[in-house]
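The data blocks that follow each hold one structure.
Every read-out reported here was derived from the displayed coordinates using simple, explicitly stated rules and does not represent laboratory data. Note that this is a predicted model, so its numbers are computed, not measured. Cβ atoms are built from the backbone, for glycine too; each structure is taken alone.
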Structure I
Amino acid sequence: MTLTTPIARGPLLDLQKRSGATIELVEGWQIAVRVPQLADRAGNTLVDLSHVPTFEINGPETGVALTSICGTDLPLRLIHSADGRHVYRLTLSRAIVFGNVPSNTGAIDVTGGWTSLALIGPDAERILNKITAVDLRERTLPVQACCQGPIFGVNTLFGRFADRFELHVCSDSAEFFWDVLMDAGAEFGLLPAGIDVMSGRG
């Protein structure tokens, strides 16, 4: 079924509209697909991923649920990426899944409570180093690993991928968080981008 009426909107939608972004309806979500000032795909960009379905798994059966989703249990602080989803193992009894999950896993839909951003580009780590004391060096946080820590007082879940960081925060802090990142990235030419720049990325 194709949805033609919006059923959801992310906390950054008004900010995106004010910036002149092209908003389209994707699976019921109003999403910034493109922005007027075209970002260089080789440069530094910030993308709103708030529309991505988000699920939380808690409790003593977390390992069993992860085996069902991933085909194997997942070690702490690692990310399993497959089938269009990223599974973050935070503790022995807690995991977060960004992307759809099978209905029989006991996962709880928490999409509205999270805002997810992708910080893409050659200077992503340097931008983050300006605003957090979390050690994000690759030897400490390798590709496909995750950790938690503060950015300007906002508890942040960091995920490192080969070509980007994904940053996940409470939706109440979304606009403040976006502004902090854009300010920190100004000297590196950071530009907002629509989800079109995510095509082809794992």
Structure II
Amino acid sequence: MYTGIIQQVGVVKSVEPTDSGVRVVVDPLGWDYGPNPGDSVANNGCCLTLVKPMDEADGLMTFDAIPETLSKTTLGTWQTGDRINLERPLRMGDGLDGHQVQGHVDGVGTVAMVDASDGYRVRVSLDAELMRFMVPKGSICMDGISLTIADLDVGDRWIEVALIPETLERTNLGDRVAGDSVNIEADVLVKTIVHTMAHYQQATIK
């Protein structure tokens, strides 16, 4: 479980194909979190498992991604040098400063517009499956970042988020330009309500 509050921006060192998907090596750039093999780290919102001990000399983190992950996220497009948002799992007693994030990416959106003329706003186009989970002023996790939906258009299927300078400084979202893909995780509470209404609203409670 995560909060969508980014703790470090790392850099992709390599992405190599394996028999079961791809292996990604990330340099956390001196992040003071030291996970052990089997521990989870959110990479651009994807909950990935560390598969080997971090090298004491270079401090690199190694993860494997299987076809299911590659089909639902942007991970298959990552390249050496890409900046990656990192977050460790929520611990008992931590503050929930963002919102409840699972690290289970629902799909990929496409940046349609970046407007820095009046504040800083990013518009993202979504498919119909993702759009049904979008709520005005609701929460959205975009590339692992907890954000508030500032505006949306259900018919044209887009959402907009407004970014403060602190978010631009502490995350990689300022790197995004029109045409880029971003990982989207919808609010788990909204997904639960939509799923229940779609499948169980006619059920009789005994």
Structure III
Amino acid sequence: MEHILKYFPELNEQQREQMAKLEELYPEWNAKINVISRKDIDNLEVNHLLHSLGLIKFVKFTPGTRVMDLGTGGGLPGIPLAIYYPEVTFHLVDRIGKKLKVAQDIAERIGLTNVTVQHSDVKEVKGKFDFVVSRAVMDLSDLVPLVKRLIAAEDRNAVPNGLICLKGGNLSGEVAKFKNQVLIDELSNYFKEDFFKTKKVVYLPL
């Protein structure tokens, strides 16, 4: 928790307890289902939880915002974000049922009431969302056509509705098609750990 509290000291007591519980529940589940790489579970706080919270440094969601987490796996970035934003709703979607079961169980056990889950392909998702978020799921050129229809028309946040992705490495080829629209924010501007040297928030209004 020391890294999370260093960057997010504003967390209240309940949020701190919920975040701390994640550090117990993910390793517990990971022993049964490989939700996070076995080699990486020891780096859970920085490489997964803090990384998920990186979206907050890019945009602050207003109460009532609707967010879909596509390819959520075991609930990342959706669950840490849902802890931070109790007045924002998060719809977690994944095609792999056993991973989604982990997300649902963890959300219930830490008492989140602003999270729903859906075991399906994105093509089967109905409804409208202000933002679709994803963490290293697929290239933008594949992702944009899948989620465009799900983005609500009316904006309620400081940035227009759209797609926000957590990505790493060299993205020049991937973003070339969207170069006049895409905005890339370096997480190393906010987090000083080595892990974030190549990590980015990629935003595309839709």
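With mean count of other Cβ atoms within 10 Å over residues 64-71 derived from the coordinates and found to be 14.2, which of I, II, III does the value describe? It traces back to II.
For the read-out Cα extents along the principal axes in Å, for residues 128-175 alone, a value of 30, 18, 14 was computed from one structure; give its label from I, II, III. Mind showing how you got there, number by number?
Values: I: 30, 18, 14; II: 32, 17, 16; III: 32, 22, 16.
Derived from I, not from the others.
Given 1.05 as the derived value for Cα Rg over 2.2 N^0.38 Å, which of the supplied structures I, II, III does it correspond to?
On the way: I: 1.00; II: 1.05; III: 0.95.
Here the read-out was taken from II.
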